[in-house]
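Just so it is clear, none of the values below were taken in a lab; they were calculated from the coordinates. Keep in mind that this is a model prediction, so the values were computed, not measured. Cβ atoms are built from the backbone, for glycine too; each structure is taken alone.
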Structure 1
Amino acid sequence: MNHNDPFDNKMKQMKVGFGNLPNAKKIVYVALLSSLAALFQSAGGFLPGVGYFISPLSTAPIIVCAIFSIRFGFFAYVLTALLLLILQPSELIVFPFTTGLLGLAIGVSFHLLHKKLSIIVSGGVGLAIGIYVLLYGFNFPVLGPTVSQTLSFSVVVCVFVFSIFYSWLWVGLSKILIKRFVKFIF
């Protein structure tokens, strides 16, 4: 990303604003965003059908927390997983390897990488690896029962292409989200 980019300034403003908060307030923000992520992720179990469209939104709170700081992003990731253990245990295997991992990868990438393409690729690679671990490591049918859990070149390529595309969407949405979040909170 270009350091003259207005988004960089918003992100820096958000990091500084969050950094200036008392520790108790930081913990409250992370807890609220983690709770929101857990509710979004568990929506598929509570609202069959429409909930599956809400579930991917669990990525956003993790991205925001990881942009606050890498440490608080990791805390939000772990706290969301723990909340899912209580709310919707069936989602506990999906979140850490898909939506949660994508949010963490994108949020951390905003800290470490400065080019949009690098951020997109790192998020996409994180998501693809998470899906591969579920699909081939745990033999969990994360892509549905029609996709074989035996290693297939076409499935690997399709998952990778989808993951890059999905990461691109989330990086774009993150920019919009951060701009609005800074106006609302700081």
Structure 2
Amino acid sequence: MKRTTLIYIIGMVLGTALFTVLALFVNLPLGFAGLRAPFEFGILAAFAAVFGPAPGMVIGFLGGLLAGIFRGELWWSEVLATMFMGTMIGFCQRMLSIGDGGFEPRGLITYAGFTAAASVLCWVLLCPALDLFLYHLDFGSTFVLWALCGAAVLLTALVVGGLLCLACGMVCRKKPLL
């Protein structure tokens, strides 16, 4: 087995475990509509940005699935949106080049753009549509709830994931910043 493949497998296992643990045990209520700050999406975003779209997809799917099973409330719309979000953010991996040692801090603008697009597509469009088709829920109330959830996901993915990407990029950087 190649060393690179082993690193990707370890990254996927570690990312899935961290995602699941944060989803289950770290709860910071936001004070309205029963929402909480989902810190696990910062981990998903950082791991997807470092390892790419396929590991991001695996971490999103397995992490969302395990968190839903252990919480006792498995929503396939949430699992599929989490998987899609990890995949979309993973597409900025080559532009950030964190693992290659060519990281530039201005690459975080690209990361922020990919994260914002992924959050809007997943939590404002995909989740309400899947809830409508899978569970026959009211689109209006579902849309508002998922839009609020998407804002919380975007905020934590930008802050937590951005800081993790910045830290990882600075550690792996081959040339000095100044």
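Assorted remarks:
- For distance in nm of label points 7 Å out along Cα→Cβ at positions 17 and 161 computed as 4.0, the structure of 1, 2 it came from: 1
- Structures 1, 2 were shown, and Cα extents along the principal axes in Å at 49, 37, 26 was computed from 1.
- Identity of the structure behind 1.31 (criterion: Cα Rg over 2.2 N^0.38 Å, for residues 57-120 alone, calculated), options 1, 2: 2
- Structure (1, 2) behind the derived value 20, 51, 25, 4 of P(r) over Cα pairs in 10 Å bins from 0, in percent, for residues 9-96 alone: 2
- Label whose coordinates, when relative contact order in percent (Cα under 8 Å, 6 or more apart) is calculated, return 21 (choices 1, 2): 1
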